[in-house]
Structure I
Amino acid sequence: MLQINKEITIQDWELTESFTRAQGPGGQNVNKVSTAVELRFEAAKSPNLSAYVKMRLKKLAGRKWTLEGALILRVEETRSQARNREIARNRLKALIIESTMKPKRRVPTRPTFGSQKRRLASKIQRGTVKSLRGKVKDDE
């Protein structure tokens, strides 16, 4: 069982862990021990998440979200299987917490008159610098 916050608790049946061989450093150990963790969370089937949280989680997860509605996190940062497992669970927890928060609504603003003038002045200056780089014509 994974406690996310006061309201959300993830049951063990929703999480599946599989271990594979990791890439990177580890010497001879890297070819023998399966230290990489692939954590699969059945988010679409989870009764503990609201529809809004599931929608936000899908958007935040991006390519980690499968067509079946599962969230897959792969961690192979350390040589320790237990540490990788802990990192994967912490990432899942952080992702779910982030999906519960509503994003701030953007208030559209207009650029000030001074900033528009400065932008145009810098464009003119840059254009002159570039035009001076051209070929020099001989006046005879």
Structure II
Amino acid sequence: MPLTINDRITIADWELTEQFVRASGPGGQNVNKVSTAVELRFEAARSPHLPDPVKRRLERLAGRRWTKDGAVVIQVEETRSQAQNREIARERLAELIRAALVVPKPRRPTRPTKGSVERRIKAKKVRGDVKAGRGKVEE
């Protein structure tokens, strides 16, 4: 079933690969026998559904989850249910892609106000006077 990101972007099934592995941590016999943890892999670099600027932002947002071959790997082992872990992984991927869709506002450099410049100069002058007052006292 395809993963819907928003009304315009839907990720096809062939772009997603799920692999189920054994989870770590407590769980007794269940953790040793059942592969409940999910490793969701999304081939983002090859995806025709994402524009290039979104792919670049996704790479930056994914961080360590971005592989050298341009895939996003999300690992989930929160619950003891394979189906729940699968849904959590798909939702995390969708949230990550939604975050990458947001275009950051460009930063416009600002200049310091006249008052702040004057206060800084005055503070430097006061500090310089304090330091100038130090030293040997002549009698």
Structure III
Amino acid sequence: MKLNSLVPDKGSICNSKRRGRGHGSGLGKSAGRGDKGAGQRSGFKRRSWFEGGQMPLSRRLPKRGFTNNFKKEFQIVNISKLDGIEEKKVDAKLMYEKGLVRSPFKPIKILGSGDLKKSVDIVATEFSKSAKEKIEKSGGTAQVL
């Protein structure tokens, strides 16, 4: 195979339409833009979601539900994940470095799934009841930010 023998697949490349080049081209006079109105003039921009005057999809579909703009979104960490960490004090920065949370700046909630075998001091935004009990049972502390 040589570079000069490379050819694009049949039908993958087609000539562009030559608009406004006389009646014989099929796109002469108004260049396929129709007669009169803003759409025919230069500089006209139609919204990408415009449906030609038909009732837009966003208005045809019913409104459903409610979105609470003030909802707190927690990053969740289970106690079983924290059991594998060797450090005595665990905070958001350490959890981020170990890959347990995606951001050290967003709120973190510790849940009580799994067991904690050693005493660890954990600093987080929130703790579930069971998580707090298990941490204190193992001899550690659960500090709320």
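Readers should treat all values here as calculations from the given coordinates under stated rules, not as data from a laboratory. The structure displayed is predicted, hence computed values, not measured ones. Cβ atoms are built from the backbone, for glycine too; each structure is taken alone.
Structure summary
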item: Comparison of I, II, III by distance in nm of label points 7 Å out along Cα→Cβ at positions 34 and 50 - largest value held by; result: I
item: With semi-axes √(5λ) of the Cα gyration tensor in Å derived as 50, 28, 12, matching label from I, II, III; result: I
